[in-house]
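Asks: Multiple structures follow.
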Structure 1
């Protein structure tokens, strides 16, 4: 098969959560363990760092990978979902897995894994583990797909676990209370392995404390460490005064990135304690150049600085949208234009209730089956005082927003990973 044919096979023959949602979700580790046995436990050949959480785990994973890479380590990075190219999920020192490796992996192992009936995520995760082993990485940063306790990635034995935060998302799988969701995320906490918690209070904090005590894991709450002393928003990102690093420039703009930065700074300290050499220069460079070093996209990404300013962000649940609306309130513009689309298994009404009413909306749908019909979204939005127009494709919505906007306006694109993905493609990103 060609690379294109191989990707079509992966999407069409294996259940893909990204496309069809819950029908692709396979609870439990049986498939992962069967694949792991067949491939001879490739993740045991290098160190791993496991990153879970409702929001921020992608940014945290990329930032950690950038710092480790700048420190001279050969670093694997496994994240999901991708925005434009499947190969974004699997990187070594920022470089995407080769097309040929993907083709050869499927061709060579297809007869062995097909009887296991893996999901798309289970198989591509194992592909990443094998690739990292073949590339002789020193360490791999592994992002949890969904949840933690029963997530496919929970077969690894990491040197450090990280849980960024807990908020409402994927309730149909993880539970309808923060406590239940926290219990699922806490499933990555393992005996004698330090775990860093980015944000937690009340019953959520109690869940983590009790789990860590029960399994015998050292636990560090980033908020208790007070890593960030002061912050300043600049044209090139955040300028931070931190507990151990002065004048630390953070390239990632979003308000949510302050919490992620504190979590990563705690992770650096723990990694140093267990033997990683992470000089100050690596930390400064990782924070300052994370997108160039790792290829991270879609996190308050400034597509165009002026005439008009255009920004996209993948935040898609209540907690993520709260950060976005706060940031929008602090931007300066004449008129706000919002290109918006969502998938149909999210808490859409709660998200709509948070969005600014003083804006022109361009309701649209992403090019996946899970996408909500733009006319239904428009109708729901009107009940929350949000008005605008509907477009069948993201490309049409983006084009319309650019046509309507004047030089002093602001265009925001978001609502889901898939809206951002389609927008980036429409805007010429590859």
Structure 2
């Protein structure tokens, strides 16, 4: 009965829009032009040397128009959602990939507890969260109402949305405050973050020592590796592998960055013909970079806090650089580590990774799920206010950040193009790493 009541409320919005001459494709504050990917958006750009996106690509808001029962939720106010959620029963269950999701649930319960609502958080890692959603959907045993996760390789948008494991939700009044519409290409963005390279500020007190990605793979005059590198194992860490895939997608930018740094054309040294089970292109600067990087001596550490600690302590007496999420900068203030971000790398620091919010299809609390998402985008975001998390709306700015996300030298994600090359990127990395004589 609770699902029927909520669905009737949602469908009522559809019929109301139709009666007013509304267009189900116009669900973005009345601006029909917003329903399509902007001509300059990453989804519309194509994918450089890889072929990437095509003219049939639909961004998330355009795709949502194919599901009028989902569109109907967009214009419902907080009060309307609250009334619908009261007709539902049971906890609003949230699968999230941030430990702070529990604090958001506490704040939600403080606000709506008297109305009989209660949110419960499950703090999971990325792989565990999406695996649970997939398994529960395929077994018709849905146990959660909201999913908060990243989509760094396009899995959620390209697989979970069409398979109807999750649904799309774009609350109209909130979306009007999302300045960078590209961030809505693949779903409802919650906040942005990115992976940064960290350096030791005691060793380099005056300026950032590296300004170009190609410098990480440099050797000294004796042919020895210049720097110690510490990171999570690239091939098993989806966010980092997607970053390397972006270099393949943006091969022209990587080639230009090399020529600007060294004043001469890039020499290609990898052998594309050695792969028989799959193909990679020749003379792609992204693959060339990955080949050189994969042949370095690296220290793999699975914990980001330990990565930045290694940067502070140094490895093998050499300048040490570590790749970790932006939020690990907290080690500077909490633990007194001498660390800072490298903020001016060419061709770009990284990908503006978004955390996205989805109602889970077939959940027990469809109205409660959307009420919770609205809360997360508003009052609930205060729980996320740490350095390295950037809000996506223009009516809230995280005071912990030293600069806005627009100044982070990060590109918007082109998940459609990254998805196209992701598996080949992973296979090539694994093959090359397994043949690294230094590892």
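Asks: Of structures 1, 2, which gives -10000 when helix-only ellipticity at 222 nm (-39500 (n - 2.57) for each DSSP H run of 4 or more, over all residues; to 500) is computed from the coordinates?
Replies: Computing helix-only ellipticity at 222 nm (-39500 (n - 2.57) for each DSSP H run of 4 or more, over all residues; to 500) on every structure in 1, 2 gives -10000 only for 2.
Asks: Next up: One of 1, 2 was used to compute relative contact order in percent (Cα under 8 Å, 6 or more apart), and the answer was 25. Which one was it?
Replies: Traced to structure 2.
Asks: So, one more: Given 0.99 as the derived value for Rg/Rh (Cα atoms, Kirkwood Rh), which of the supplied structures 1, 2 does it correspond to?
Replies: Here the read-out was taken from 2.
Asks: Next question, about the same structure. For structures 1, 2, calculate distance in nm of label points 7 Å out along Cα→Cβ at positions 164 and 180 and state which one comes out highest.
Replies: The maximum falls on structure 2.
Since every read-out is calculated from the coordinates, none of them should be taken as a lab result. Please read these numbers as outputs of a predicted model, since none were measured by experiment. Cβ atoms are built from the backbone, for glycine too; each structure is taken alone.
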